[in-house]
Structure P
Amino acid sequence: MTLDELTLTLKDSMPPAGLSGALTALWHDARGDWHNAHRIAQDVDDATGAWVHAYLHRKEGDLGNAGYWYRRADQPIADDDLESEWRRIVTALLSESEKRE
């Protein structure tokens, strides 16, 4: 799946089947459901979940908490706009997903 293909699914009521938890969280976030995105990200206990968690707390405005999660994800603290960060994370996660297939 590509970024553009994922973006097209945002009009659907459910995320595409087979998405990782981290990508599912980002899908919900893009649809304006921050709370569900955060709930899902909390259950992804790896670096990708931490990265999404960092992004979500940055979006929320909790920069201290976001910094903690960026460190856990081994990612630099983002300073670009939120849309660009969302696209960067999604692109990276889709690329990793493709490598595993």
Structure Q
Amino acid sequence: MSRGSDEGAGAPDDAGGARAHAIVTGIVQGVSFRWWTRREAETIGVTGWVRNRDDGSVELVAEGPRVSVERLLTACRRGPSGAAVDDVAVNWEPFTAEFSRFAIVH
């Protein structure tokens, strides 16, 4: 995963959609980060999922037009009030169009 950046070799363009797999670190659990991310994704029009990880980070997969996915990643770098995001490590993956909504998973 690229550290602190959503750029990467072979990153997809809007033609077929984009998919980002990200790990968000910092104070991101216990501050409604997952709920906030779902609301942001729904507002932006991105599908995928978000979940807490045992190590205290938050993991997400987001799909949609590249500009929309990048917008969600930018929002995640800020996070909700109460969060203190240290890093958003992003790995661009092949677009699959497998999601119909953005969900909180466990």
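Where a number appears in this text, it was derived from the coordinates with a stated rule and is not lab data. Small disclaimer: the values here were computed from a predicted structure and weren't measured. Cβ atoms are built from the backbone, for glycine too; each structure is taken alone.
Suppose you compute Rg and Dmax of the Cα atoms in Å, for residues 26-65 alone for every structure in P, Q: which one lands on 9.2, 25?
Answer for the origin of the read-out: P.
Can you spot which of P, Q the value -7500 was calculated from, given it is helix-only ellipticity at 222 nm (-39500 (n - 2.57) for each DSSP H run of 4 or more, over all residues; to 500)?
Computing helix-only ellipticity at 222 nm (-39500 (n - 2.57) for each DSSP H run of 4 or more, over all residues; to 500) on every structure in P, Q gives -7500 only for Q.
Quick check for you: by relative contact order in percent (Cα under 8 Å, 6 or more apart), which of P, Q is greatest?
Once relative contact order in percent (Cα under 8 Å, 6 or more apart) is tallied for P, Q, the winner is Q.
Given structures P, Q, which gives the highest value for distance in nm of label points 7 Å out along Cα→Cβ at positions 18 and 90?
Numbers: P: 1.8; Q: 0.5.
Sorting by distance in nm of label points 7 Å out along Cα→Cβ at positions 18 and 90 in descending order puts P first.
Going by distance in nm of label points 7 Å out along Cα→Cβ at positions 50 and 74, which of structures P, Q comes out largest? Spell out each step's value before the answer.
On the way: P: 0.8; Q: 1.7.
Between P, Q, the highest calculated value is found for Q.
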